[in-house]
1. I have 1.3 for distance in nm of label points 7 Å out along Cα→Cβ at positions 66 and 82, calculated from one of the structures P, Q. Which structure is it?
2. Could you tell me which structure in P, Q was used to calculate Rg and Dmax of the Cα atoms in Å as 14.5, 43?
3. Compute relative contact order in percent (Cα under 8 Å, 6 or more apart) for each of P, Q and report the one that scores greatest.
4. Here distance in nm of label points 7 Å out along Cα→Cβ at positions 10 and 98 has been calculated and equals 3.8, so which of P, Q was it run on?
5. Output the label of whichever structure in P, Q has the greatest value of distance in nm of label points 7 Å out along Cα→Cβ at positions 18 and 74.
6. Quick check on the output: 2.9 is distance in nm of label points 7 Å out along Cα→Cβ at positions 42 and 58, derived from one of P, Q. Which one produced it?
7. For which of the structures P, Q does the calculation of helix-only ellipticity at 222 nm (-39500 (n - 2.57) for each DSSP H run of 4 or more, over all residues; to 500) return -3000?
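Each reported figure results from applying straightforward, stated rules to the coordinates on display, with no laboratory input. Computed from a predicted structure; not experimentally measured. Cβ atoms are built from the backbone, for glycine too; each structure is taken alone.
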Structure P
Amino acid sequence: MSPAHLSSQTRQAVAQRARGLCEYCQSPEAYCPDSFTVDHVVPRQQGGTDDLENLAWACFGCNGRKHTKTEGVDPQTQQRVTLFNPRQQQWSEHFTWCEDLQTVIGKTSYGRVTVAALSLNRLSVVNLRRVLMRVGEHPAQVIE
């Protein structure tokens, strides 16, 4: 079953659980020009299921960059590690905001790999964070 064939109830449950935020870059769906999608944390091509425990709410930019990736090379240690898993890990344990709150910093190998692989600090997202900061809408409170 492809993401397009997930029931509307499943999509709604995933979005509500994430409070409308991308579970990777923390962008709010309400302000993103592209629609959000349901991401299979473990891709179906690698045995992932359509169970809620394997689904994450993701902006198009993060989901498109993640695609079927499940791991990458930590730029600091050069070790191969898995990407951040929003169903099994807490965002605040693996990421933090830089001092100006515009870029995400990976605190752990999982965080660093995910920042790099999904380009969590791509220009469009950083610009969105700047604008949202000016109107008091960033950073959103991360759900753990």
Structure Q
Amino acid sequence: MKEVVHARGNENVTAEHASTFEVTTDDFLTPAGDCILAIEADRSPADFGPEFVEACRDADATITMTIEADGHEETVSGHGHPDLELDSDRSMVGRTSDYIDERTFVLGCEFAAEGFDRELVSALGEGADVTVTVQVEV
């Protein structure tokens, strides 16, 4: 199962955070948002289908996010958890840890914002259009 989100980069994208990455519906980004990869997302976890959300709540689920912008692409994987809420109408956060809040959509990721390809990050920093594809396999 998959969900697709469209967003855009921003001049303040630095992708330097060591434990999270985020895509937000917010229409602005300050330099402090060093985990944010894209803004103005057209969807958030609250918009994801109920079957998709239920699949993400399986502890054995593999959740993969692929972000594409300006010919560059990066994929990061993690796992699901029964306590995932996926009801944020503002943002989706991937974490290297097992911390869960309403914005969390994947846990135990291989890397966080600082691990994303730097050419992709440059494209995001130039405001490129972004496609985020989230897939879940149980």
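1. Source structure: P.
2. P
3. Largest calculated value belongs to Q.
4. Label of the source structure: P.
5. When distance in nm of label points 7 Å out along Cα→Cβ at positions 18 and 74 is computed for each of P, Q, structure P gives the biggest number.
6. Q
7. It must be structure Q, since only it matches.
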